[in-house]
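The data blocks that follow each hold one structure.
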Structure P
Amino acid sequence: MLPKVFFIGFNKTATCAFHQFFLANHYNSFHWRNDTDYLAKKIVSNYAMNLDLLSGIDQYDVYSDFNYCENNEYIEANEYYRELDEDYPHSYFIMQYRPLDDWILSRLNHVKNGKKDYIIRVQKSLDLPNIDMVLDMWEEQWKVAHAEIAKYFKGYNKFLQFNVAEESIDKIVHFLREDYELDPKYFKRVNVSNEKTIK
């Protein structure tokens, strides 16, 4: 069985592109949701029931976009990286990211059903009085996640930090080469707005 690959950065960091890339290379990939489950909600539910975090969805090789913001509920399930590491030892963890300001802009530009209302949906889900509080929260989440994830995985040779605004897909191909045969020609940019994106 292949070791799993977890893209544990936040959404709006080329997760759709990575998902399509692995599919094109003939690997099973779970991005955000499948036909029956949202990745973030499934992880939270399994954690509450003291199950392995991927119970019911463990047939995939690659997992990305651990965010959920629907029906007045907001989840950032990438915060369960420690539990994923415990439940699935020897897995690969990739902290993909954009520079902070670019990432926030990308979230502000996120379109669903023709609307750029992601920040409003987050505000309502968390019952915050204004969107400035959402922006402050996102900045803090970005800084804390980067510091704590890097600290937790320090010295682990299957952890990679990857700047999607500056670095080439070749870096990920090389990082996973012992277990995954990946052809970089299949990497395509998808869901691109005005922000900088992966080469």
Structure Q
Amino acid sequence: MIADPTAAFSVMLHARAMKLAWWYWVAILFAAGMAIWGWFAIGPSHPAYALMVVSVTFGVGPAVGAPVLRFLPPHWFRVPDGERVLHRMLGVGIFGWLLERSGWNRHVLLPLRGFNGSRAGLPSLELSIRASAGAHGACFGVHVLLAVVALLTGHPWSAALWLLLPGVFVHLYPVLLQRSITLRLHPLLEKSCST
């Protein structure tokens, strides 16, 4: 029996990731191989290469949540109250609204989270948010790393921009959205723990 809820949730996420179909792993390996090939064949300055990279990082996201949650300390996920201003300035609320209107939250996110809407499910929701933010953050790190490597290997600034821009919309904004949700969730968690 696992006493730590973070560890229990991490184990559950890891088990879910390991149960992903074999074709998922084959597709991810193929896409990663295509991204490596693309660096040399068309180069990081080409928009098609940026699409390859964002496809790989987006596809790998579901398998990254459990390891990130397991290895990153909980204090990395604390959000200062002053960050609300940054979220408003960057339009994180509009991004969340767009996800809601597109049906992404209803058809993809809610089934993954398994949140039942009750106060008893709030700790599980918090862990799911942390896993999602960590996975998107790690994937955005890949975009940043590739942009830096492109610059260091003499590619033009446009290569770095092509590598970063898709990562901003697909990974950085979701991290900011998860942090925004965390700001709203923490008062509810504190209330439920005090009662």
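Each value in this text was obtained by applying a stated rule to the coordinates, not by laboratory testing. Every value quoted in this text rests on a predicted model; they were computed, and no experiment measured them. Cβ atoms are built from the backbone, for glycine too; each structure is taken alone.
Brief remarks follow.
- Parent structure of the calculated result -11000, given that helix-only ellipticity at 222 nm (-39500 (n - 2.57) for each DSSP H run of 4 or more, over all residues; to 500) is the read-out and P, Q the choices: P
- Structure (P, Q) behind the derived value 18.1 of Kirkwood radius over Cα pairs in Å: Q
- Set P, Q, criterion distance in nm of label points 7 Å out along Cα→Cβ at positions 125 and 141: the highest-scoring structure is Q.
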